[in-house]
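Take a look at these structures.
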Structure P
Amino acid sequence: MNAFDLSIHPPVVSGVSHGFSRRAMDVVAASLAAIVFAPLMLLIAFALFLEGGRPVLFRQPRIGAGGRMFHIYKFRKFEVLCDPQGPALTSIGDRRLTKIGRILASTKLDELPQLWNVLRGDMAIVGPRPESLAFADCFHGGFEAVLRYKPGLVGPTQVLFRHEASLYPVSGDLSSFYREALFPIKAKFDLSYYPRRTIASDVVWMILGFLAVIGWVPVGLLRR
């Protein structure tokens, strides 16, 4: 599990954009998804408990709307006793992953508990991916504008970077690569979409997010 220096804070940004209609859509969608996936979530929790015991959930501080911190929930992918000072990024073949954790990482099923974050209001269904506190220093030079939007489960960067770990260099400092290369690209995608978003376009990204998980993303549509 990763531990972060809580003395590092992103800038606090005012004017968070998330209207009543979008919030209502989040609550309805998250509630329906929680009901539909409840049996699967119970199965995953049981499998994780049998494999490594408790906890089956992973709780981690993340950067939310306005630069405020919240705690994200995921199914645990790593060994219970893994190094708490480990890397902030999960690479392909990460030795911290359990057998079930590898399946969860490849399918993104570890993120199902974030439906609770959506219901709580910490996250939205569609929004920028919430960054860990390890990368709070990335929000500068205009990129702090991303924090005006509530973080989400799906969105342009989540779909386009569905296999982000495959982009990581085989050697070198992964955190520096993320800061200098990946984060700016992802932030620019977010800032090109969210200021012009509509309810209809958010629904499209919900569908694309589902297709991305099962591997059926229409590449031609994404290029447009």
Structure Q
Amino acid sequence: MGLKIYLLRHGETEYSQRDAFCGTLDPDLTPEGKQMAQAFAEAYSSVSWTDVYVSPMKRTIATAQPLCTALGLPMQVRDALREIDYGAWEDKEKEDVRIRYEQDYIHWLTEPAWNPPTGGETAVQVASRALTVISEIEAKYVSGNVLVVSHKATIRIILCSLLGIDLGRYRDRIDAPAASVSIVKMATHGPMLEILGDRSYMPKHLLERPGS
């Protein structure tokens, strides 16, 4: 059967609603975000899970919790799966950042692989740490279904790295809405994308949430 890695972004937070930079901040899910987590658990409880790897942030743990509780699955918490560090931009909305940090923002939009948010991390740095978890999973399991619960930028960077997409284009080529799941099969000739950003399991009222 081979190894499949399911990359699940956490559910909605106040920052996804505000379209603001969250990064290393540690908010919990909104009530709707918790509904997203529950919907995922109900839809994917029939999968034969091999393991669950989770970022240490409240929002990712809360997203994984309903599934893990329902099935009695332990969480493998890995700091390397945390969100990109947005530095001075955290807790600020994008328009505010564009005005206050204009040059850094332009450089980041143009080439985020090597240009970080002011005082934050580059995509290259995120890939360097996050891929250690993917390597750990590949070394441990030759087959099975492994769930990785992480964050928007981190998931997009992981996907670009696995699929051979320029890291500088992670914001342009890959989307990861709140509580969306992408599936990568570790195939004979390398990683194969099977599903990208799927939320078809989610009730309509959650799909229509702004900022998701």
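Each of P, Q could give distance in nm of label points 7 Å out along Cα→Cβ at positions 121 and 153, but the derived value 1.9 comes from P. Looking at structures P, Q, which one was P(r) over Cα pairs in 10 Å bins from 0, in percent, for residues 57-176 alone calculated from, given that it came out as 12, 43, 38, 7, 0? Computing P(r) over Cα pairs in 10 Å bins from 0, in percent, for residues 57-176 alone on every structure in P, Q gives 12, 43, 38, 7, 0 only for P.
Taking 0.95 as the value of FRET efficiency 1/(1 + (r/R0)^6) of positions 137 and 201 (r between Cβ atoms, R0 = 35 Å, to 0.05) derived from one of the structures shown (P, Q), identify that structure. Write out the running numbers ahead of the final one.
On the way: P: 0.70; Q: 0.95.
Only one of P, Q returns 0.95 for FRET efficiency 1/(1 + (r/R0)^6) of positions 137 and 201 (r between Cβ atoms, R0 = 35 Å, to 0.05), namely Q.
A value of 18.1 for Kirkwood radius over Cα pairs in Å, calculated from one of P, Q, originates in structure P. Between structures P, Q, the greatest calculated value of mean count of other Cβ atoms within 10 Å over residues 17-24 is seen in Q. Structures compared: P, Q; top value of Cα Rg over 2.2 N^0.38 Å, for residues 25-104 alone, i.e. the largest, recorded for Q.
Relative contact order in percent (Cα under 8 Å, 6 or more apart) computed as 24: which structure among P, Q? Intermediate values should be presented prior to the final figure.
Values: P: 24; Q: 32.
So the calculation was done on P.
For mean count of other Cβ atoms within 10 Å over residues 97-104, find whichever of P, Q sits highest and give me its label.
Working: P: 17.6; Q: 14.4.
Largest calculated value belongs to P.
Where a number appears in this text, it was derived from the coordinates with a stated rule and is not lab data. Everything numeric here is computed off the predicted structure, so don't read it as measured data. Cβ atoms are built from the backbone, for glycine too; each structure is taken alone.
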